[in-house]
1. For distance in nm of label points 7 Å out along Cα→Cβ at positions 27 and 59, the calculated result is 3.4, so let me know which of 1, 2, 3 that is.
2. Assign the value 40, calculated as relative contact order in percent (Cα under 8 Å, 6 or more apart), to the correct structure from 1, 2, 3.
3. When distance in nm of label points 7 Å out along Cα→Cβ at positions 19 and 51 is calculated, the result is 3.7; to which of the structures 1, 2, 3 does this value belong?
4. When you work out distance in nm of label points 7 Å out along Cα→Cβ at positions 11 and 43 for each of the structures 1, 2, 3, which one comes out largest?
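Every read-out reported here was derived from the displayed coordinates using simple, explicitly stated rules and does not represent laboratory data. Remember, it's a predicted structure, so these values are computed and weren't measured experimentally. Cβ atoms are built from the backbone, for glycine too; each structure is taken alone.
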Structure 1
Amino acid sequence: MKSKIIKIGNSKGLRLSKTILEKYNIKDEVELILQEEQIILKPVDKPRKDWEKAFQEMHRNQDDILLVNDVFEDENLEEWN
């Protein structure tokens, strides 16, 4: 597929069609990967995108209990004041 480089202010850019943006789930940002005379555009995915669903599933499976107490019996919290 060929695409024209267009003038955008003092810069130049590449216009992507709505179809391409939707197909590859490109929102507001892409990662440019420069590799062996190629430029690869990669959608920036939100790293914590599905964490809420995963935490809900963990809770349903009772897999969200602490493995180690967050406060130890011999811990002196006074020194942090």
Structure 2
Amino acid sequence: MARIVLRVRLISGDQLDVTYDEPGAADDVTVQHAVTALASDGGLLRCRHGDRDMVLYSRGVAAVEVAPRGAVL
């Protein structure tokens, strides 16, 4: 299972770190799926923030940083 960490900057200016998992995929494929989902107008991404499941809607995202090998600190 590929697990990547995304630092998401929202259009409000807030930011949060979320994890996105994709079973049976390599890290580069997982990154591509996340970017593709957030690039589309109606895109969404199911991810985790801490111990909570959440849905990230692309219309609220201003920027994304990707860290495939660990947390962005």
Structure 3
Amino acid sequence: MSIAFVLVSTVPGKEHEVYNKISKVNYVVEIHPLFGEYDLIVKIDAKDYSELGKTVIENIRTIEGVIDTKTLTGIKL
């Protein structure tokens, strides 16, 4: 499995709408609202890095109201 945390910036006032849409995306296992530079943090648990990238690019970045994302991928130590 490939784990990532995606920081999401939204259009002001669209946080709730974006939250609801992201919560329905495959491989999303957690989503939390934030204060500060980013509005949401999303945990993705995909089967591999290819699916992880596809999830972010095709299913999160394309949501109306998403301005920017920053993806932090996890590794095993």
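1. Answer by label: 2.
2. Of the options listed, only 2 reproduces it.
3. Of the options listed, only 1 reproduces it.
4. Going through 1, 2, 3 one by one, distance in nm of label points 7 Å out along Cα→Cβ at positions 11 and 43 is largest in 3.
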